[in-house]
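Below you'll find the structures, each written out as structure tokens.
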Structure P
Amino acid sequence: MRNISSFIYDIKKEASIKKVLSFILVFLFIFSSLPLKTSESKDYKFLAEINFNIGENSFYINGYKLNFDSNKNIAPIIKNGRTFIPIRSIIESIGGEVIWREKTREVEIKFNKNLIVLIIDKNSAFVNGESKKIDNDEEIKPFILYSRTYIPLRFIIENLDGDIEYNSKDKSIIIKIDRETKEIIDSTGRKVIVPKKIYRIVSLYPMSTIMIFALKSQDRFIGTYSSSLKVMNFENIKKIFLNFENLSDLGSFKDYNPEVLLSCKPDLIVTPHFTNIKKLEEINLPVLLLDHESPENLLKSIDILGDAIDKKEEAKKIINYYNKNKKLVEDKLKGLEKRKVYVAGETITKSYGSDFYQTFMVNIAGGESVTKNIKGGKIEISLEDLLKFDPEYIFIPSYFIGTKEDILNRKELQDVRAVKEKKVYTIPSFLISYDLPSVESILGIFWLSEKINGDILKIDFENEVRDFYKNIFGYNLSDKEIEEILKD
């Protein structure tokens, strides 16, 4: 029979075990509630995988095709049993810099805080100040061919912490190396680290997609939003970007799948400033938030994106065009009485409040949005509200569910001034409806102004539309397309 002391000992021991088990269970519960990162996402890096073949003028970086040089004779070669490459294009493609010093016949390569200095016809080089032999074979040294500098491939890549794989069968070579990065400040003030050279872009928002088209970077798209979105004219988009329908459908800013996005290995994801990006931040993906919802914010977003994807000149061109024509409209309409305007959304009772672009747009065009004092972005009003507002003009977008005739014939709206005077108009569209915060919206401002104020601007709108698409998108509109845009 056990004595009392041993019985008490067993009780204490059992209580101690229960405490330990309770602690473990609590720990597991807390740990399981934390956001998990996959091993892939935890180590997400901007890795460049560069593929090329000996004797060929082109190479691929993460699937994006580039040329070594405009001279088709410039290509990697084998000399004395070693691979030599025309170095500039490779280094610049991963964000580095190559400087040629004519007097000393030196080549400086700057990349990821490394500095390599090579001298033509010399078998030695300086790597971060330290002298190194290029190869045990004294004949392996940089040389000039077709006025271009050729460098021993292995020496350069390995001293920049990269790896090289050879395939002797097809004479192909793969370089794997971390890319140089830069910091971009997005519309919300977030610091976003992106590669200096961007080749793989995902857009989760229609307006961002059009912006990327205007910046002449549609060939960098690897995926975009759902094709079911009604605000886009996909047939016209495919005329400008022939490969658009072959892109992966990655959802929109509302319903994206973070793991699918991760598998695409993007250099940049572009989405609106109101997107919930918590899941994307958890897997360390490069997300640029852009605010389009005022003229100033739209232009700032164009500038930010132009900087991110190395299209500063294209961004400047768009910004200058917008500002010049915005000022033209404002100057012409200065002092005129503002007309009461209602801009509908998808239905007659859906509209836009003080925070959204349509309100600013109407004001520039010489109108006054009857919903300007309602705070928020997308709003919903009643038919009774619309009767009280009694707008002089009603504008419906191209994505409106219905037609202007539906509004003109609606029994409840017969006392609205715009309906009585038949001043209900459908806003034009080509790539996207002209009322939306996109680069095309400057044409929407012209169009709205003419509808509200008559021919006071004295511009040839048809010619303006034609020039806009040619200069901004590089696309020549046909007469039929012009007619389709201008129809009421």
Structure Q
Amino acid sequence: MQSADEPVSDESIAGKESQVTEEDEDEEEEILLEPRFTYSRILNSIPAVFTKDAASSLVVHDKFIAIGTQTGYIYILDHLGNLHSESTARRHRAAVTAISVDTAGSYVASCALDARISVYGIGSDEFTQTIDLKVAARSVAISPDFSKRGSGQMFVTGERDLLLHERRFFSNHKYTSLYQGLERDGLISQISWRGPCIAFTNDTGTRIYHRNEERMIALVQPIHDANAMSGCRVIPSHCWLNDETLAIGWANSVCVCVILPAYNDQASVSSGSSRSPTRRKTQSSAMRKVEVNFAWRIDMLVADISFTLKKSGSDLWKEIVVFGMKRLPGEKGGEVVEAELALLEPDGIESYILNTEDRIEMRNCTLRNLRYFHMSALPLESLYFLLGPNEFFQAQPCSADERVRWYMENDMLKEAVEYATVHESQLKELNALQIGKTYIDSLISKGHYHEAASNLKTVCGRHKDQWEYYVNEFERHNVVLQVAKYLPVKDPQLEPESYQSVLIAALYNHPLLF
């Protein structure tokens, strides 16, 4: 089996973290991170659901939201939290551990501790089925094209082994073992399916099975600190950033790996998973391998991960979105745990830039409940849904008004002016001109006349009355010459008195110029 690059060692990462802490501690404390999201509770039918039940799993599709609960119910809701009672039912007799939706949003697969797999349609029941396994599956992933006729209506389940289930003629059910784990490998706690690739994680790492090649193409070994998992059960999280890039969040680590294009290998090879069925490849067969592009250790425990895009409508990811819990020092030497959402931008293989770190007040926020906290997102719409056992939040990008207001509240007037000027058309409550005037007035009051004058063009633009107002202001402070080289002579053209005041000041203060 072709494995991914060797993971970075714990010692090297710990050393880097220690060095940063010792040398840059004071600087890091002074960094003010701008919030990128605004958070709102999703209500409507949600409070009624959580009055009688508690959430255990989540998946969000373009069409709907599916929430699994600890009593076995699957609730189908719209993005505003309104219940679709016709699609909601108790599918299991125990806590739902995982939910998966096909690309079309037509079928949902779920698994629970009752050893039952439930596959059911949203608006159609042609391929609905229920399967009782001998051993309870901890994870499930439905084929992206499950609803297509002739696709075989496949899904995979994971306990110690990875099983591919397929619907045959006359509704017969067939399963194939793709991977057989040893006892030391532990249980498969996460599965994700994208195109021909099925990724799954157990205690020994994340493997990627390629259906076209019928073999494992990678084993990405874990890099997290085992001590970080003490006192809680940490479930790994998968997020496909595109068809070739998989992000893995696990405990206090994030890895991003890329499936490289196929190349020709003249030697015969075989897959290398534990007791996995092998398929010999002939000479000159196309081979794929996986490289780890980023491997980060972070100071929080991951519940789920997603991503942001570089620009609207782009398929290029910019940041990894991490939702989870963070230990913070409490009173009398103790510690408290808070829910947190962070944005991590790549800076190097082992380093990242922390762009945002938002703390969210959520109930039942304890390490024991980490497995019940989930995030599922619609990155193309910049919507991120955060689930706790008894509450549901939506995170969406801050509006232009909110971002400008934050800059102003934190005395970052220059940044407020720059942002308001670029995004003036998006401002609904604030006025870019008034923000600029506040900045100029602040500079004048502090005696920073040169800086104030240099920003007049940005703030005043074509507003003739504002130019004339500030000429008078600078004259009142006996520094009108500061605006001389910035005064417009046309578009707008000012009243003669404005130019005269500058010329007179120059005549008295610099007669050699005339």
Structure R
Amino acid sequence: MSVGDEPPLDLLSSTAAGPAAVRGGALRAGGYLAGAALSALSAAVLFRHLGVVDTGRYGLILSLVAIVGGLSDLGLTAIGVREVTARPASEARRFLQELLGLRIVLTVVGVALVLAFSVVAGYAPVVVAGVAIAGVTLLFAGLQSALGIPLQTSLRLGALTAAELIRQLISVGLIIALVSAGGGLLAAVAVGVPAGLVALVLTAWLVRHLTSLVPRFAPAAWRALVRSVLPYSLAVLATVLYFRLAIVAVSLLASPDDLGYFNASFRVVEVLVALPGLFVGAALPIFVRAAHEDDVRLRYGVARVFDVSLVGGVWVAVVLAVAGKVAIDVIGGPSFAPAATLLAIQGVAVAAAFVGTVWGNVLLSLDRQRDILKITLSALGCGLVLTPALVAIDGARGGAIATAVVEVLLALLGAYFVHHARPGLLPPMGVVAKVALAAALACLPAVLTDLPPLVLGVIATIIYTIVVLALRAVPAEVLDVVRRRVSR
């Protein structure tokens, strides 16, 4: 599907929805990884140019504004996808207008509060100015996210990915130009403004026939929306807290070296755990429509997405276990070698996150936000007890183990609540044994040989792929989509 194509109006209810979601999910994940690579490239160029002091200020500015970004979203985009999919077209259009207005107000108020904090905290004037500039970038990003909801619900995920990649490419190009021209800190922060504006305008053009571009400021409607989204927002907040709890525990209870190793591993995991949200999120509109119209189709879709997520998540865990040292060498070099062990342990957390994300999206499609909140609060409570205890006993490795345990708990609780919400919705679990066997066989060369990690990663991937295909762990529908794409 090209960027400008109009999708069929009944796509979500058609047999074409599944293949479209598979293609779109793969595009979203691939686009995210490409964007992460571009960000790493631009950071390497920019940080060398700015130097230590201004690099620290640059990170501070972006971190302050990122707090506003997290608090001004807290699940609004995911809820928006569900509401737009479930509502009639006229109501969906009005809802999106109200969501646009709410995002504007939340962002402006949040940036104003962070600006005030920056002044009261005594930050340098250049930092305060940088926060104001970055706030404009955040506003553009929030509006683009809201406007992109119709692209998600119509499964035009290639168009959405293209807009985001264009933003990244513009940012990288401007940063390289800035470095060549000798620009300073504020110029570096300002790079996000034109890049974000272009992405916003492109997204607005893409959805011009799908929704209104005019925000609606309706406090009464906002109050109703906030009340309905509050459990999910609290769940997102709890997820953010428990996911970063291990870093805090390691910083307080372990050595500085352990903190450095854990942080290096965490950076890799932080990138990878976003992948299931992008891939599984592509199926959310289908789940929502099926939850309202067709239980059989919902069970079928959940089973296929679960199978693919399990296969993909365990593959990532296998690669991290046998070849995680490659990623650590790229990030920190030989001095961070102990972090490879932590990354192997946290690979279990990544695999569990792939599965847990499936259950989270299923519960969201069923309008079970309170169940999602119960799950995340349980995980947070477990993390608050388990993480400090394990870190005190085993330092950074204890923190990695705690992260893995909490993610596995999330996945198990998610499965329980899905079954409780709608009995019969859980897919058959026979694929779990098949994937476990494939993972064990893929890891054997690492146990029996001393080959370089990169070679082991390639061998493990080949073995894993052969076994999951031989055991038919990958849904035939997914293989059909891949074959059609390859044959073109």
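Going by volume of the Cα convex hull per residue in Å³, which of structures P, Q, R comes out largest? Top value of volume of the Cα convex hull per residue in Å³ goes to structure P. Structures P, Q, R were compared on distance in nm of label points 7 Å out along Cα→Cβ at positions 187 and 347, and the highest value belongs to R. Computing helix-only ellipticity at 222 nm (-39500 (n - 2.57) for each DSSP H run of 4 or more, over all residues; to 500) across structures P, Q, R gives -6000 for structure Q.
Each value in this text was obtained by applying a stated rule to the coordinates, not by laboratory testing. Just so it is clear, the model here is predicted, and its values are computed rather than measured. Cβ atoms are built from the backbone, for glycine too; each structure is taken alone.
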